[in-house]
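Please find the structures below.
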Structure 1
Amino acid sequence: MRFTDKVVLVTGAAGGIGLATALRFAAEGARLVLADRDAAALPAAAAALRGPAQAEALQVVCDVGVEQEVAAAVGQAMARFGRLDVVVNNAGLMVFKPIVELDAADWLKVLQVDLLGAFFFIKQAFLHMEQGGAVVNVSSVHALETEVHVAPYAAAKAALLSLTRSAALEGGPKGIRVNAVLPGAIDTPMLWNNPQVQSGVERIDQAEVGRPGDVAAAIAFLASGEAAFVQGASLLVDGGRLCQL
């Protein structure tokens, strides 16, 4: 197993892609740090990891947009496990408004989580990881091709790719790899509760909808030794959706 005894921290771990990612790492021997701001949902996520994998999991309530909470989450991980090998920056949120209705608060709400949240964890990773560590940022196809009414989200996810490249440059000398995945339409509540999808503004062909496990597999690859020569990359996980846009 590729992650035996490795410590993997996943943000937004209580559901969707985050939980699928935690389950994938657990199945490959990792010990997990489940970070999510939804305290009520974390116990069920931890219980899922205690299934066939019997994985050890630390539950951490954390708002990734608050730097002090991010530092505290990593501090708890180090206190419990004494090491940190992989960080998966998965937590994210969206605001759905036309540009003319957006204000600064809308932009800051999205950027604080989708961009700064990743930065805060990358900073902590660089402070605590040893050589061989890996960071995987979960961006989106919206970073490359987007729809109306999601400007802050698309901009934040595009900026996250730039941050990935910058962090890869600075992480290289530390022996830390930083890469990104760009999911397309994935079968999660975030997709089906999207008002753009519900209204038909954003059309989703069922054949183009992937599973959370598809993204988790790509994340696990990028975090593994099999991707030792992959640095600063952006990996599409969209079933070819962007090939048609």
Structure 2
Amino acid sequence: MQLHYQTIGQGQPLILIHGLFGSADNWGSIAKHFSQQYQVISVDLRNHGRSPHSDSQTYAEMAEDLLALLDTLGLEQVDLLGHSLGGKVAMQFATDYPQHVNKLIVVDMAMRAYPDRYTQLMDTMLAVDLSQMTSRSDVDKALSADIANVRVRQFLLTNLVKNEAQLQWRINLPALKANYATLTAAIDVNFERPGLFIRGERSDYVQDSDITQLQQHFPQAEFVTLPTDHWVHAEQPQLFIQTVADFLA
């Protein structure tokens, strides 16, 4: 599968991978900063953003998608940074194709299985009759009955697009729901080269027990905790940039 991507800057390639319900657009200011020194390539995973849709979505397939992108761009070795779901994809790619990864950065994600956090949220999105909606605010109001968090709704609404005057979800919600158990399952990964794991202090995605496990599978990895929730790069962009820059340097 040929993924949609955005590229900016020149230098050592740095690939950025978004999380569930995200897209390449999530990395705007981060990508712009690192483009001063790197060729920054922000990707849309399958079933996300402007990338093709598929009924299947395994970590092996998503790693293969990234390999196809490297082949398309003629890249031999890259630095790889992934947040949340993108962090698991990055770990899988580094495991399957270690010769193509120089340094690995994983943001607020471990290799263990995770509980079901988002099936109800996807059901809420799927239940909205977009044919009866004329504006983003209409959809926001429909979502608000079951999704109280304004910030979460605003993030989800970045996936709302208008096609021939009809609002629709750009992400492939039916496929994401069908594959959600696969996405939350544990993965068997390891990487012998330098790695950096960044977690949010107020997030429960990476716990102390996770770090113990990760240290065994990523023996050259460093671990840093920043004063944020799960959206580390959005909540503390300057601190995040400095942490990543120090590691890449």
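Every number in this text was worked out from the coordinates using simple rules, so none of it is lab data. Note that the coordinates shown come from a computational prediction; the quantities given were computed from them, not determined experimentally. Cβ atoms are built from the backbone, for glycine too; each structure is taken alone.
Observations on the model:
- Which entry (1, 2) yields the derived value 3.1 for distance in nm of label points 7 Å out along Cα→Cβ at positions 124 and 164: 2
- For mean projected area of the Cα convex hull in nm², for residues 108-211 alone computed as 7.2, the structure of 1, 2 it came from: 1
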